[in-house]
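Okay, got some structures for you below.
Bear in mind these aren't lab numbers, they're just calculated from the coordinates by the rules spelled out. Just so it is clear, the model here is predicted, and its values are computed rather than measured. Cβ atoms are built from the backbone, for glycine too; each structure is taken alone.
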Structure I
Amino acid sequence: MDVHVIATGGTIASTGDGSGTGAAPTLSGADLLEAVPDLDAYADVTVETVADRPGFDVSPGVCGRVARRIADGDADGFVVTHGTDTLAETARYLDLTCEAPVVVTGAQRRPDEPGSDGPTNLRTAVRAAAHDRLPDRTHVAFDEELHAAATVRKSHTAALDTFRSPEAGPLARFTRRRVHWYREQPSGDDRLPVPDDHPTVPLVTSASGVGRAGFDAAADRGDAVVVAGTGLGNVTAALGRAIVDADLPVVVASRCHAGPTEPVYGTPGGGATLAGHDHVRFSHASPWATRVELILAVAAGRVDDRFDGFDAEEI
């Protein structure tokens, strides 16, 4: 099996400079492979470096660059090394755009820190990408578990088992000798094209007492807006009125760690009120994964068929 590793930076590639100014990505993809000398036991591995970004500064443009490299590649599987802060978002981007077995991984501890988890995670990712059971979807390999990109989230700022799939759980567990599969990867959503230019999609969060000013500013500069609502997909009355007044696509997701959105409340910011307007849609994914999909859907002109509009009898 041929596995191609695409490095983008992140903690897995970062070191401290000893000056007290903080860590930054300094290692190439080839450097990462040198730290895991037994990879050839699992696959014929090649590598390239396409970015040196920390996870918190990865843009849709970088995601698009990685997606195009995967589309142009001829390996049996692909591994992307990435910073953990937005790793789940990049995984979702690749899941929506790539037709190949892809595994995204990273590290919570740098290579120059005690107990660095980078080598183990990279080994797990290569093993997963070379596995004949892996479908043409994108996955996340971390702490010897494999997750589906459609369900995974970063759940802890520093813990080594930070990546979890609420409700769904992991796909598999990797041990020294075996891969223990728990369930099959869902078939997933239809793919979307990688755009030449990525639309601007701001994210606005509802919380106690939030007014409409932030949403109005987002709508002025955006091509669409994601709203992270509370509970089942509700927002404050002021924010709800702004959403109803908008003349661009708005997709409401929930701030909650798990569970779907659903129109129940008919107050000015309630989900049932919002669902009564054609330009408002709902997502059952996290607000961050929703934003990734909305960026691609706006670019492709496919917002209405990608998100739940709820029929009148459902409201």
Structure II
Amino acid sequence: MAEDSRGAIAAAFAANLGIAIAKFVAFAFTGAASMLAEAIHSLADTGNQLLLVVGGKRAQRAPDEQHEFGHGSERYFYAFVVALVLFSLGSLFAIVEGVDRYLHPGSVGNPFWAYVVLAISILLEGFSLRTAMKEARPRKRQLSWPSFIRKTKSPELSVLLLEDSGALCGLLFAVIGVTAAQVTDDARWDALGSVAIGVLLGFIAFVLAVEMKSLLIGESASRPNAAAIRAAIEGCPEVRRIIHLRTLHLGPDELLVAAKLDFESRSYEHLAREIDRVEVAIRAAVPIATVIYLEPDLYRAPLVGDDNTSGGSPAPTDG
């Protein structure tokens, strides 16, 4: 697991565990549906931090016979599981509980403990979100936060940012629900607060699932890294032309680079040295380029109607 996410995960785990316990205590005193929904939400978030830690540990395993490129994508898989947990244990429970309380409203209890716990929870969640933002800021650069969440290859940071932001919004819904129920003496407002929390969690789970699905399928290098790789190759005097270039993230900090290049040299001995120098240049420009495959080829301008758009030598045919 990357060093820039460990502190954020530890802060989120400690905050969510404490908040979950406090919310269950508040629910025991108040019976508020929105407090129970928030307690389950925080419990799910606590489990999610453990899943992220497990994913990070498993991703560090050495390559083996079945996984020759390593296990870096395990971090994406466990982040995808987090989205499923958030939806099933958080969103669905909150919606079902809220609908049941709306159809069968109970009495409105003393909200004192609910307000105390909600205030503490807001402070702890704010601390957790601040930690996640601090850890993410060096990678964020000039991107907006929504753009960073969409483009980052670090699943832990996107999960924590979305979880903590959603938790703060959920706490606001809980405050509104409990307050409205107390003012109107109608417990259905509290039930609506629980439904709102469930819908919010469902939306966050959907966004996470979409982002993690894209990473699991395989994403190419970011535009800055792709440009840096291309510039590094073109800056090598041994290379006449890039015929084609492909990249793939094996994990957040592991990038596969495959390129077909037109080299100056035509002898095997010189080609081997030239390929080595280009690999050194690529790794110097983009250190996460851990796996590099360079194929020497002759550039051939594509003919009209030619399907060989790579510009390289024609692909061999069977027979």
Out of I, II, which structure matches 2.9 when distance in nm of label points 7 Å out along Cα→Cβ at positions 5 and 37 is calculated?
II
Candidates I, II; mean count of other Cβ atoms within 10 Å over residues 77-84 computed = 21.5; producing structure is II
Of the structures I, II, the one that 49 was derived from, the read-out being percent of Cα pairs over 24 Å apart, for residues 133-236 alone
I
Output -22000 (helix-only ellipticity at 222 nm (-39500 (n - 2.57) for each DSSP H run of 4 or more, over all residues; to 500), calculated) maps, among I, II, to structure II
Figure out for me which of the structures I, II the number 36, 10, 6 belongs to, where semi-axes √(5λ) of the Cα gyration tensor in Å, for residues 13-84 alone was derived from the coordinates.
II
Given structures I, II, which gives the highest value for FRET efficiency 1/(1 + (r/R0)^6) of positions 165 and 189 (r between Cβ atoms, R0 = 25 Å, to 0.05)?
I
Going by mean count of other Cβ atoms within 10 Å over residues 141-148, which of structures I, II comes out largest?
I
For relative contact order in percent (Cα under 8 Å, 6 or more apart), which structure out of I, II has the highest calculated value?
II
Looking at Cα Rg over 2.2 N^0.38 Å, point out which structure of I, II has the largest value.
II
